[in-house]
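Alright, structures below, take your time with them.
Derivation of every value follows stated rules applied to the coordinates shown; laboratory data play no part. Bear in mind the structure is a predicted one, so any value in this text is a computation, not a measurement. Cβ atoms are built from the backbone, for glycine too; each structure is taken alone.
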Structure I
Amino acid sequence: MGGTGSWQLAAGSLSPMYSIHKDFTFSAAHQIRGHTGGCERLHGHNYRVRVCLAAESLDDLGMVEDFTDLKRTMEQVLRPFDHQLINDVAPFDEINTTAELLAEHVFLEVQDRLEDPDRVHVRFVEVWENDTSCARFEES
């Protein structure tokens, strides 16, 4: 497997790109050091984290990555933050706990844990603090 199936790309067009997205949640408190508004005070969020993995080819089962494997990886990445004060958890004991920096941290942690990083890569990670506000870290 791992091909383009029954369709063909037009000559000179881009390569196919497959992607999967999965959402995860955790609850935590934080405060943004140096912020002059309400975010400087201790407060909490029910975070939603969306991870997008991408690959130009599929594995032998026809998948970018098994959703179960991604879930297992994300449980490892998010476990240190769930129901914690994020400011006390490395690396956020030294850097600010913004959604942007959380997204970057998750992106790098997931990328480091991929079983087949030559085929699969993290395309982006979004961190949602609420239903209307998110930050995204993505490949360049």
Structure II
Amino acid sequence: MTILSSLLAACAGERPTTLGAKNGLLSPCPKSPNCVSSLADDQSHGIAPLRFRGDPDAAFARLIQLLKGRSNTVIIEETDHYLRVELRTTLFVDDGEFLLNRERKVIEVRSASRLGYSDFGKNRRRMEEIRRAFAETEPKT
């Protein structure tokens, strides 16, 4: 059991210290294909932000509740406009970030693998899954 625990811990990788919102932006994706970001300019890394109507703070609170309800997600850092989460798979831990842009009524997103080169599209699929779930929480007008 100790060997398995050590192996799983190694697959998690170390928590990056370079993440976070700086000057209203998230860190850019590396060149490797295991990252997506709504702030990326290129097609391989680019993904749409989460869009919402109505009160920005209410939308961000909805996102927080959605993420807290996911069994594979742990919130690491939370402010009134920024979230950093660990997104777990069977063997790996990825890092997700969400940055509220009140003026544009969007939540910028970024998700990246800690280890390896390719994620076989897992970060993109997961963010799209979160997008669908977030859209379902949008109040009907």
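Given -9000 as the derived value for helix-only ellipticity at 222 nm (-39500 (n - 2.57) for each DSSP H run of 4 or more, over all residues; to 500), which of the supplied structures I, II does it correspond to? Derived from the structure labelled II. As an exercise: distance in nm of label points 7 Å out along Cα→Cβ at positions 68 and 108, calculated from one structure in I, II, equals 2.6. Which structure is it? It was calculated from structure II. Given a value of 1.4 for distance in nm of label points 7 Å out along Cα→Cβ at positions 36 and 92, calculated from one of I, II, which structure does it belong to? That value comes from structure II. Tell me which structure, out of I, II, gives 16.4 once Kirkwood radius over Cα pairs in Å is calculated. Of the options listed, only I reproduces it. Using the calculated result 18.2 for mean count of other Cβ atoms within 10 Å over residues 52-59, pick out the matching structure from I, II. Only structure I yields this read-out. Quick one: mean count of other Cβ atoms within 10 Å over residues 60-67 came out at 14.4 when computed from one of I, II, so which one is it? Among I, II, the structure yielding 14.4 for mean count of other Cβ atoms within 10 Å over residues 60-67 is I.
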